[in-house]
Each structure stands twice: as structure tokens, then as C-alpha cells.
Structure I
Amino acid sequence: MSLEDLQIVDRILAVDDIPDNLHLVQAILESEGYEVKLVVNGETALAEIQRLPPSLILLDVMMPGIDGYEVTRRIRNNPENDYIPILLVTAFDDASVVEGLDAGADDFIRKPFDTEELLARVRSLLRLKHSIDAQKEMTRQREDFVSRLTHDLRTPLVAADRMLNLFLQETFCKISPEMKKAIAAMIRSNHNLLEMVNTLLEVSRFEAGKKTLNFASCNLLSIVEEVVQELSPLAEER
């Protein structure tokens, strides 16, 4: 199987209450290799989007029942919908364009439209769609990687913490006060590392918009003293 066979064909939903307009759009788009689905009203368009979301929506503004503006608003106001670019087709003035863009449309084209202009706007919006989809996929993969990484790091850290506490409690043998002090420092360092791992996961979730920041007060002096205690042996070696 060649790479061309593996390429996904973009699916375009064309919405217009005039069949002749739909067939014209279908002929233009299918000649460029796009898959085209035709619907004649806003209600059917909304149902089709829920059934099988298209790559792009070519939407006429003036239709009986639910017009193009309302269809656009409903699409954008539904949080379950992934991003789908909407290209409005209008025969009206600039005011209608503004209303369409405010409703959530991405671009517009006026009737009667030029074939090359239509195809250019379709290509532009599909590039935007593909870019956003690729970015979302990269974010998903990064979240999955961070989740796996933090899980794999937690396991040995938790095991080390348990073992160090057993040593500190003299479970295996008696230890000197100096050794207890050193083990206690190791436990603190281990806890700090575990907190860093948890923070890494929290930061990743925050960047993905799944977490909000919570601010809390801290004792800066105690933090400095702890860092000095941990780094003093390294400083003395140098």
C-alpha cells in the first residue's frame, strides 16, 4: 500500500436550501478530491455534525428554519464539538459578514463566488484545521508521556523511601547518630524529588488547561536552611 493510499480525504459538509447551489459546490470540490456531503437545512446539518463531524463546513447564511448564523452559534457553543472551520456563503453586505464572524465563523465568501477563490479559502481553512488537530495530538502524546514518566519515577522513589525509613528505625541493625542524621537527610531529599515528580505532572496538566493554580504561603527560611544542609557536603568537597 502506497503513502497516497493512506492519506485521509477531507470531508466537507455543504449546507444550502437550494439544490442547484449544492450540486455546483459538489462538482467543484469533488473535482479536487474532497469528499462532499450535501444537506438542505440547518437542522439536518447539526444532526450530521453530531453523527460524523466533517473537516470543514460550507454554510449558506439565508435558509428557512435555522439560518447559517444560528447553526454557527450552536456549533461553537457545543463544548463536545472539536474545532471545525466554518466558511459562510453570503450574498449580503459587510454587516452580514460581521454578524457571521461574531457568531463564530472563520471566513466567508460572497455569491456568486469564483471557483479558484472558493478552493483557495477551503485549502486555507483545512490547513488551519490540520494544524490545530496536529497540535492537539502532540499535546495528548505529551500528557501521556509525562503521565507514564511520573508513574515510572514514583515507583522506585516510594520503594527507596520505605527502605530508608526501615534503616532509620533500626529494623535491620543499630546505626550511629551520625548515620541517622544522614539517612534523615536522604529521606528529605527523596521526598523533595517525589514532590518534583508530582509537580511535573501538575504543570503538564496546567498547561493542558486541566488544572488551575493554587497559591499557598511557605516558610522561606526553613527552605533555605534545608537546601544549605543538603548542599553543604558538596560545597565542602570543592
Structure II
Amino acid sequence: MTPWTAKSLAALLDHTILRPAHTLDDVRQTCREAVQWGFHTVCASPYDLPLVADELAGTGVKVGAALGIPMGFGTCLQKARAAEDAVAVGADEVDFVVNLTAVASGRWNDVADELQAMRSVTEGRVLKLIFETCYLDDDQKRRLCDLCCEARLDFVKTSTGFGPGGATAEDIRLMKAQVAGRAQVKAAGGIRTVEQVRTMVEAGAVRIGTSAGVAIMQQFLGGKQDTAVRAGDE
């Protein structure tokens, strides 16, 4: 395995600003951090997206929309409209939560319809489905992986960070095996250290969602031997 540089580590991170009661100044600071460190994307709520797009214009950092946080309970039409709006204001990537009621009820046709609708309004953008894996059994996770691939989504993603559990290496391995190269895997939820990033990447994640990107980079640059980051095999 090849050791990571600070640049290659930062490029794996989606820097998030989704905590409750944050301010627009917090959004601006998050964008400045993303540019400073070279993070891949800033993921923000629909209200914040126009500001994020303005702050990141010309920087190379991608604009990410986080939709349906945290439980994905909106209708298919509502989600598709939100995705259209996000693309219109400059979103390069769209992360959205699956309708957990539909999944729990076995309404797989409803889930498939939602995925197709979201793909149709985000062509040319990176589209990621958030599973919120802590609420799902393994069969549900596998079924969602297959539906995402059939709908041509780009990523399957573990978690929002708002549930009782976040990303685990076991879920990353399961999701990577099920998509079998048809999509990529993003780990998110509770990832706050270099060691956790390393664990997720070794399990198969190629993108990491976190609000602790700055702390992760500072830890990496601190040269702590027990947290040296190495790229996992893809």
C-alpha cells in the first residue's frame, strides 16, 4: 500500500456543515477550510447551497447538496424538486437519504421509482444514496445496493451522522461487495480520526463524509506514528 500525502488524504474528504443552528458565517468558514485544505466537496443543506456555490466558485472544491436529512421522509416528487433546485444553484454532487419507511415496509417499487426520479434530474452530477445503515438489516442493505446500481447512481453511502450509529467497516465491506464495481462507496457518520479514515478506506470506501476534516488533517500532519494513513487496495 502506498502512504498517503496530505493532499491525497484531503481529496478523500467531503467537508460537511449540517449541524443544527449553525450560522451563515459558519458556512463561510467551512468553505474557507475546504479551500485551504483541498477537501473534495463541501456538503450543505439546500438553504446554504447558494452561499456555498458563491464561496467555492473557481476554487476546484465541489459543491454538495445534502437532501432528505435525516430520515428521507419526503415524497418522490418533493425530493426530485429539491434535487432540481440544488442543481440549478450549482450543486456538483447530491447526497440524499432513502425513504426509510418505504424500505422498512418492503415498498421496493417506491424506492426504485425515487432513485430513477433523482437520477433523471441529476444527469451529469454525482448522485449518492444515504442508507442510514444503523436502521437496516443486511438483506435490506444488499437490496438497496442493487437498486442503486440499476438506477445508475454513482455512490452508495452509509449514514447521515444523525442516527444512533454511523459507518462501520463491516457495512463498507458488505456494500462494496454487493455493488461489485458498479458504484462506489462513501463512509460517513462518526468518522473523526485518521485511524477511522484508514479503517474505512481499507474496507473499501473511496470517499469520507465528516465534519471533522480539519482535525483529521491536523492529526495527520502531527506525524503520530500510530495513525499513519495508508491507502487501501481498490
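Can you rank I, II by Kirkwood radius over Cα pairs in Å and just name the one with the largest value?
Working: I: 23.2; II: 17.6.
Structure I gives the largest value of Kirkwood radius over Cα pairs in Å among I, II.
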Problem - Which entry (I, II) yields the derived value 10.6 for mean count of other Cβ atoms within 10 Å over residues 20-27 - result: II
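Could you figure out which one of I, II the value 4.5 for distance in nm of label points 7 Å out along Cα→Cβ at positions 28 and 148 was computed from?
Details: I: 4.5; II: 3.5.
The structure behind it is I.
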Fill in the blank from the handout: One of I, II was used to calculate relative contact order in percent (Cα under 8 Å, 6 or more apart), yielding 12; that structure is I
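Can you tell which of I, II yields 1.00 when FRET efficiency 1/(1 + (r/R0)^6) of positions 60 and 100 (r between Cβ atoms, R0 = 30 Å, to 0.05) is derived from it? Please list the in-between numbers first.
Values: I: 1.00; II: 0.30.
This figure was derived from I.
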Exercise for the section: Give the label, chosen from I, II, of the structure having the highest value of mean count of other Cβ atoms within 10 Å over residues 76-83. Expected result: II
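When helix-only ellipticity at 222 nm (-39500 (n - 2.57) for each DSSP H run of 4 or more, over all residues; to 500) is computed for each of I, II, which one produces -21500? Write down the numbers at each step before the final one.
Numbers: I: -21500; II: -12500.
Computed on structure I.
Please compute Rg/Rh (Cα atoms, Kirkwood Rh), for residues 68-179 alone for structures I, II and give me the label with the greatest value. Don't jump to the answer; show the numbers that get you there.
Details: I: 1.50; II: 0.93.
For this comparison of Rg/Rh (Cα atoms, Kirkwood Rh), for residues 68-179 alone, the top structure is I.
FRET efficiency 1/(1 + (r/R0)^6) of positions 44 and 164 (r between Cβ atoms, R0 = 41 Å, to 0.05) computed as 0.05: which structure among I, II? Numbers along the way, then the final one.
On the way: I: 0.05; II: 0.95.
Source structure: I.
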Practice task
For mean count of other Cβ atoms within 10 Å over residues 156-163, the calculated result is 12.8, so let me know which of I, II that is.
Solution key: I
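Coordinate-derived values only; no laboratory data. Fair warning: this is a prediction, and the values are worked out from it, not measured in the lab. Cβ atoms are built from the backbone, for glycine too; each structure is taken alone.
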